[in-house]
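**Student:** I've put the structures underneath this note.
Bear in mind these aren't lab numbers, they're just calculated from the coordinates by the rules spelled out. Given the structure is predicted, the values throughout are model-derived calculations rather than measurements.
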Structure P
Amino acid sequence: MPFDDVLAERIRIAFHTYPETLRSDITEKKMFGGLAFLLKGKMTIGIIGDELVVRVVEEKMEDMLTIESVRAMDFTKKPMKEFIFVSQEAFQSEKELQEWIALGIEHARRKLKS
């Protein structure tokens, strides 16, 4: 499944608000038939079609799944641990997009520490 190029560019631009030390550790990789943004090899956020895929720390998953435009990532036909799909309605503004990116970065940083 192709990914939304405009959304990918929005994410690239959003990463420019972070310090260079973080930005230099962000890479892009085609995953799940879409595009993923990784921090030191750990997935933060991605795009499949026109939706975001966000890695979320375990203790925030329950709250995230109460948001109307969020659902568990069921790419394999069963929910994947610490992955959510976010529909377009939830990231119309750049501020909203930044919030999803921050969640993904939080997850990656935690994985890097463990």
Structure Q
Amino acid sequence: MYAPSEAWETISWQHFEATDIRVGTILEATDFPEARKPAFKLVVDLGPLGIKKSSAQITKHYTKEELVGKQVLCVTNLGRKQIGKYVSEVLVTGFADENGDIVLAQPAGRVPNGSKLI
């Protein structure tokens, strides 16, 4: 039976609803040689929210070519983050594998860009 860990911090439903997680399709992926850790610069189509930029440390599991067309889950309301001379507008989400390398969080099937995680 599932029992929540006591180490987990409980948040309110209102707090969860305030986190805006949307699906978007990667339009472009380019090298980001200026980044401290290996990363790609991404351009993501979030439908009605527009085209947004992100930086993602996902170079171990993905090539630039295979990223184009993939749908990903993005946190859209964290604000902009300056990464060197690059401004990231959304956070592309993922999970660390057994080596700490990131595997993208993706919907199981195609959904419209901009769809909100509910």
Structure R
Amino acid sequence: MSYWALNAVFLLAALAVGTAAAVRQLRGRTRKVALAAAGGAAAVVLVLTAVFDNLMIAAGLFTYAPEMISGMMVGLAPLEDFAYPVAAVLLLPGLWILLDRTSKASPSGRRP
């Protein structure tokens, strides 16, 4: 199994959770703010991934089997490495929204 095939499993699950959260919660201005926040978070996480993955690979902390990667690289890091931060940006806020019980507990959103 290639890294892209493994990534597809996680990315599809994260996309499903993110989409369900967006459909359930986000409307109008809230959607724009949430998308801007997710975009900003994605940019920061992807830059940090690029910097630190390259440093760790250069230091010899880990390697990739050449036959398992696509060959597209960002510095020393294969492109496949960036799927996990994308999944995190979709999955974590989505779970936060879907598992939030306070929004229905009281009109102010605070726990009683």
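**Student:** If P(r) over Cα pairs in 5 Å bins from 0, in percent is calculated from each of P, Q, R, which structure is the one that comes out at 2, 11, 20, 21, 20, 13, 8, 4, 1, 0?
**Tutor:** Q
**Student:** Oh, and also: To test your reading of the models, identify which of P, Q, R gives -23000 for helix-only ellipticity at 222 nm (-39500 (n - 2.57) for each DSSP H run of 4 or more, over all residues; to 500) when calculated.
**Tutor:** R
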